[in-house]
Structure P
Amino acid sequence: MFRRSALAATALLAAGALLLAGCTGTQPGPSQSAGTPDPDASVAVRLVLEPSNLDVRTTAGAALDQILIDNVYQGLIARTPDQDIVPALASDYEVSPDGLTYTFTLREGVTFHDGQELTPEDVVWSLTQVRDTAEFRDSARLANVEDISAKGQTITLTLSAPDSTLLWSLTGRAGLILKEGDDIDRQTDANGTGPFELGEWRQGDSIVFDRYADYWGEPAAAAEVVFSYVPDNQAALSGALAGEFDVLTGFDANLKDQIEANGDFALSVGDSTDKGTLAINQTEGPLADVRVRQAIRQAIDTQSIVDALGAGQTLYGPIPSLDPGYEDLSDVAPFDPEAARALLAEADAEDLTLTLTIPSAYGTTVPQILVSNLRDVGITLQVNPVEFPAWLNDVYVNRDYELSFVLHTEARDFENWANPDYYFTYDNPEVQELYAQAVASTDEAEAADLLAQAARIVSEDHAADWLYNGASVLAIGSDVSGMPTVNVNERLNVAELAKSEG
């Protein structure tokens with residue numbers, strides 16, 4: 001029987017991931033400062049993408065996961081930035097040898113931010129609602145959960161078939177515990193069990209978190225954390241140098257010398273599961289031809305993109321190096337403009353004009369390189385920058401695009417390539433079967449091998465191009481400690497974030 005015992009409440013939840021990330025050879029831990037933390041401090045953190053609303057059940061986009069999970073909302077278990085699974089609202093848990101029974105011991109003395117006690121019934125209701133409501137994000141992740149029940153403080157999940165992804169899923173949206181019967185407007189308000197409660201949302205500007213005084217674990221180090229949304233890196237740099245920000249996430253590594261010039265900030269580069277993904281709508285037209293898709297990939301010099309960003313590494317498939325199933329797939333579509341031109345000629349697709357839809361917050365660095373590289377092989381690329389809500393509606397929901405670029409920050413999200421209804425428009429039954437086998441496996445090594453097989457097929461089908469595996473790039477104030485530095489574009493647990501006195 002697999003068992004994870006309770007950890008000290010102070011070490012349960014660390015976060016990690018958001019917007020301009022990648023992998024280096026190191027894994028820096030939370031930032032440290034020599035000063036004495038001020039318990040009454042307000043810490044100002046620059047973020048890039050603002051959520052369109054706060055309903056974590058139904059709204060897509062990592063901007064919500066980044067700030068709400070761990071800080072405001074919690075599950076029975078959580079994950080650390082280094083992808084370890086640890087207890088959270090459950091003090092410990094067990095998994096039966098056959099992988100069909102998961103048992104969690106719910107902590108006592110936990111309250112929601114409205115002061116109401118967390119009950120086992122809240123847990124059963126929350127997980128059942130997610131499983132049974134297809135419109136909720138990650139509902140399908142609980143598809144194998146046949147029964148959810150409580151006896152005293154013991155919560156039992158019974159599965160219809162083994163699911164190697166279940167624990168991981170429970171650390172994300174699928175596992176968040178909400179209050180049964182809550183009547184708040186979740187689009188603009190929040191009521192969780194985390195170390196912070198929602199203070200104020202100034203839409204278009206910032207979100208304020210206040211320390212929750214009755215938190216069940218170690219109190220948050222700062223009295224207040226203010227997340228300010230500033231898409232432009234130069235504006236963020238100016239704000240930091242003017243004393244408006246204590247931490248910059250999603251920062252430009254090329255601005256290292258400027259941010260560090262007066263000694264008030266230091267640049268930190270950490271690992272990430274961020275995947276700069278060039279999605280290709282292959283439902284019709286020339287992009288339905290695998291030769292055209294391969295030509296696009298071989299026309300793009302992804303190393304030049306990494307060099308321009310100043311951080312990260314190349315990535316030639318859908319699984320980044322931090323995730324199970326990673327394999328170096330650089331042999332599949334190496335940079336070769338001459339081969340790209342030959343493929344386009346063979347497909348009778350010369351002199352193509354295509355449109356790239358991209359969230360405007362990502363700036364111009366990547367689009368400029370794509371325009372230049374594709375022009376070299378005879379493809380005219382028209383860039384269409386849009387606000388992120390428009391991207392969600394047009395590309396993500398309606399699949400109305402030819403090419404699109406977005407940074408996918410989620411860890412272990414290969415299931416998107418096994419879902420023909422996802423906006424990627426990729427449909428391969430062999431990949432779907434391999435993924436299903438990986439999910440059903442109770443052996444971690446076997447599951448990872450199946451994922452690697454599936455990922456190679458996705459890359460060989462040229463279902464997309466993976467322009468880079470980003471890095472978590474932050475500028476951290478010299479008086480700041482406890483700032484996570486790994487995977488901060490996906491999840492950003494700021495419970496230990498502190499600012500020194502003086």
Structure Q
Amino acid sequence: MNPLLEFHAQQTRRQFFGHTGLRLGGLALALMGAKAAGGRLLGAAAPDRVHPPLPGFPHFAPKAKNLIYLHMNGAPSQLDLWDYKPKLGEYFDKDLPDSVRQGQRITTMTSGQARFPVAPSMFKFHQAGQCGRWISELLPHTAGIVDDIALLKTVHTNAINHDPACTFVMTGSEVSGKASLGSWLAYGLGSENNDLPAFVVLTPTWSSKSAAQALFTRMWSSGFLPGRFNGVALRAVGDPVLYIQNPPGVSASDRRTMLDALNQLNQRGHERFGDPETLTRIAQYEMAFRMQSSVPELVDFKGESKATLDLYGDDVKKPGSYAASALLARRLVERGVRCVQVLHRGWDQHGSLPSEIRAQCKDIDQATAALVKDLKQRGLLDETLIVWGGEFGRTVYSQGKLTRDDYGRDHHPRNFCMWMAGGGIKGGVVHGETDDFSYSPVENPVHLNDLNATILHCLGIDHERFTFKFQGLDQRLTGVEPAHPVKAVLA
């Protein structure tokens with residue numbers, strides 16, 4: 001029994017017309033729009049594009065063409081990096097007031113504690129840039145780019161544990177199986193590079209000694225979108241892609257001949273059964289062939305100047321480091337890749353936070369600032385959107401033993417800090433404010449769906465009109481509840 005044939009045979013009359021007749025109407029409308037535009041589909045790319053955009057995309061003139069998403073996996077402490085709370089020093093080792101917590105949920109990791117002692121940050125803050133942004137001593141290089149970034153202090157999320165929170169920040173839902181942000185962008189906007197994937201994922205090494213949270217492919221999965229829009233993860237160690245080199249005795253022409261024959265067989269299978277995933281398989285084989293020549297050139301930094309390498313720091317010479325990944329992200333968007341996602345692990349600091357966060361910041365501080373400066377001096381920052389942040393924040397109270405120079409922090413989804421820079425973003429601004437304990441927003445809260453709506457807006461997409469029919473619903477990255485771009489940070 002062939003499941004696909006059985007599916008077609010058992011379709012009702014209503015399903016048949018829903019899948020054909022109604023879609024023909026949509027095709028007719030699209031053709032009418034093309035005629036009105038002079039015989040060419042609005043937003044359609046040249047016919048030789050491997051990753052063409054959807055007809056009519058972008059919806060309006062974009063401020064940014066590409067996205068680099070710097071995800072600090074494990075959740076960095078906003079209290080020790082961005083959310084300066086000088087009055088907390090008066091509350092050292094005092095119980096968090098009930099009036100602040102208001103009986104809100106906490107994780108099982110601290111729910112059994114007899115006390116919730118307040119742990120002020122042990123790190124010094126100073127004002128940086130013309131905007132006078134308060135920033136931790138842990139980020140001296142990032143302090144040099146604060147005039148280019150917009151800080152959102154009141155981002156909040158639904159989830160309180162890592163896996164659902166990471167799934168939510170990347171897909172707009174705690175439920176697995178949804179499409180990730182990068183896949184949505186690859187699907188809607190395509191890519192200008194025919195020899196590299198539209199969506200690339202980098203997973204650099206990290207320095208924290210604490211156990212790092214696992215990364216799940218759902219964070220860069222295409223979910224219900226066609227499989228060819230999956231993110232392609234380049235490995236941090238060894239060849240960036242497995243089997244990128246042909247085996248001994250197999251030439252590029254031999255590989256091309258074999259691939260042509262395989263594509264013909266797959267094309268016949270598609271003509272017979274109509275399974276769209278067969279076309280995905282053909283596209284993936286073709287992309288793998290192109291990557292055999294494009295990826296080795298991509299990861300070869302020999303053409304970079306000494307000044308550029310020095311900008312990123314000594315770690316840029318270590319394959320798989322965050323610094324090397326940041327430079328690689330610049331090289332990818334420079335080549336027209338639509339979305340690059342960098343996931344840096346090791347930020348889950350339930351204990352020994354001071355020593356662990358120092359190591360993590362040393363990994364990312366110089367390279368993150370270098371990425372912004374590098375893009376800016378090449379004229380690419382205005383067309384590249386950069387997003388930095390984690391999946392939630394950390395608690396003001398200590399998890400475990402508290403001393404003046406050692407403490408831990410639990411998960412805190414009610415408010416945390418993220419920042420944006422580049423295309424479409426107003427630099428040097430701060431949006432939102434939290435209470436004196438960095439426990440709850442008191443001004444301008446920003447839901448993660450609002451953040452995703454802002455990202456799409458910068459790339460010329462109306463998030464309410466960007467949908468995909470699945471399971472009877474018009475699925476959206478920003479969900480079904482109201483979401484709005486954060487206008488205060490838009491240029």
Structure R
Amino acid sequence: MKTSEIENIELEFLSITDYPELKQAMIDSYSSMPDAYWKEEHVIKLISIFKEGQVVIKVNGKLAGCALSIRVNYDSITDQHTYHQITDNYTFNTHKPDGDILYGIDIFIVPVFRGLRLGRRLYDYRKELCEKLNLKGIVFGGRIPNYHKYAGEMSPKLYIEKVKRKEIHDPVLNFQISNDFHPSKVIKGYLEGDNASNEYAVLLKWENIYYEAPSKNASTRKSVVRLGLIQWQMRPYSDLDELLQQVEYFVDAVSGYRCDFALFPEFFNAPLMAENNHLSESEAIRELAKHTKTIVNKFVDFAISYNINIITGSMPELKYNKLYNVGYLCRRDGTTERYEKIHVTPDEAKVWGMQGGNEIKAFDTDCGKIGILICYDSEFPELSRLLADDGMDILFVPFLTDTQNGYSRVRNCSQARAIENECYVAIAGSVGNLPKVHNMDIQFAQSMVFTPCDFAFPTNGIKAEATPNTEMILIADVDITLLRELHQFGSVRNLKDRRTDLFTLSKKA
């Protein structure tokens with residue numbers, strides 16, 4: 001049929017009044033299996049148990065295609081099932097109203113209407129239905145109707161690989177792969193009488209990236225997350241209480257804008273070293289480390305009272321008489337977790353005697369999984385890739401840089417981390433001068449939020465940016481669902497397309 005002859009295309013729920021036309025459409029579509037059409041009682045049963053799963057597409061009022069589905073609990077069905085088993089010998093007693101998978105019983109386009117991409121509309125409907133019903137995905141056994149031509153020279157597995165590599169054309173399998181269905185297994189003896197496929201089928205799956213597992217808790221995981229970045233001014237403080245007043249001011253401010261996270265910079269508490277400026281640099285920072293426990297306890301109080309997750313930047317901490325650069329994730333539910341700077345800079349090691357940490361992990365929050373890398377660690381792509389492998393959606397980078405050169409390293413590397421790991425990256429630093437603190441004289445910063453570079457995101461990969469070298473807060477919303485779409489349908493897919501057949505990356509036990 002020519003597109004010029006089309007007056008209208010409609011997608012409708014299947015009605016029993018469509019049956020005579022449906023029967024003839026199936027006979028025309030399955031010419032190699034003349035008896036492969038549904039009886040009227042089958043159609044009545046499908047409509048009665050799951051009306052939304054049965055749809056037809058009509059062109060100029062004529063039935064041009066159909067898609068039939070049921071819901072099943074896939075955990076109760078083995079991958080090596082047959083068509084008779086999945087339909088319970090065409091009784092459809094396997095349908096479960098609360099099933100977590102949409103199983104495709106049948107889908108076809110009448111030959112005269114092929115070439116109009118009507119099948120894609122039916123698949124798109126199924127995907128939208130999956131999302132609407134919050135199902136895990138779509139599963140079905142796909143025919144391989146050209147396999148009989150090659151059965152004498154290759155296995156079904158090799159045939160499928162050659163179809164995927166475009167060395168062999170299979171009209172059904174090619175179409176399903178182009179619609180984002182993933183071949184997962186070869187099923188032998190799937191559909192009795194399907195001689196064109198030698199009774200083989202390919203188990204095809206489509207994952208609903210928006211699926212949310214049922215929760216017994218009253219809370220729900222947020223899809224749009226609001227970030228509050230504190231671009232901190234280094235200034236003299238008379239004591240710890242005055243510094244904590246400034247901390248609370250910023251927590252209060254970002255909480256007032258209903259932020260989900262507050263991010264402080266690396267060594268934001270360095271001004272307190274002024275009282276020990278008469279000591280050597282290594283002694284002064286060890287004195288500063290004595291405040292860390294008190295500061296963390298206050299951050300926990302602020303996280304609870306202001307209902308916000310706080311990333312404390314970083315502070316010096318003594319552990320078994322060794323000095324580390326650490327920070328804490330203080331969740332709004334009162335729990336805390338510690339993170340460490342893995343790579344200390346040459347200056348931190350030489351001047352302060354600081355040690356690199358050993359633990360790399362992503363953290364669960366009520367807004368998804370996050371990662372935290374302190375300053376220099378952002379310049380080592382292996383760390384963020386490990387966090388991405390753990391499911392990280394947002395990477396936070398508290399930093400402290402004295403010159404624009406140092407800042408540019410952190411900024412450019414952090415933006416690269418957003419692209420290669422398909423995640424959001426938020427960086428926050430300190431500005432100003434500390435004339436009375438050795439080794440902390442000047443600071444340069446521009447806090448920013450980076451995104452991947454694809455159609456759903458800013459073209460330059462920058463969601464928000466602060467004014468350079470000015471004390472302020474930066475607030476930005478990031479949509480986690482856009483990351484899910486990027487992982488599955490992005491113009492490029494950095495995470496999926498890695499050549500793990502050539503290299504691997506793993507943490508040491």
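Data for the structure
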{"quantity": "Structure responsible for -8000, with helix-only ellipticity at 222 nm (-39500 (n - 2.57) for each DSSP H run of 4 or more, over all residues; to 500) calculated and labels P, Q, R on offer", "calculated": "R"}
{"quantity": "Structures P, Q, R, by FRET efficiency 1/(1 + (r/R0)^6) of positions 63 and 87 (r between Cβ atoms, R0 = 25 Å, to 0.05): label with the highest value", "calculated": "R"}
{"quantity": "Entry that produces 4, 18, 28, 24, 15, 8, 3, 0 once P(r) over Cα pairs in 10 Å bins from 0, in percent is calculated, selected from P, Q, R", "calculated": "Q"}
{"quantity": "Distance in nm of label points 7 Å out along Cα→Cβ at positions 199 and 303 - highest-scoring structure of P, Q, R", "calculated": "R"}
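Each reported figure results from applying straightforward, stated rules to the coordinates on display, with no laboratory input. Here the structure is a predicted model, which is why all the values come from computation and not from measurement. Cβ atoms are built from the backbone, for glycine too; each structure is taken alone.
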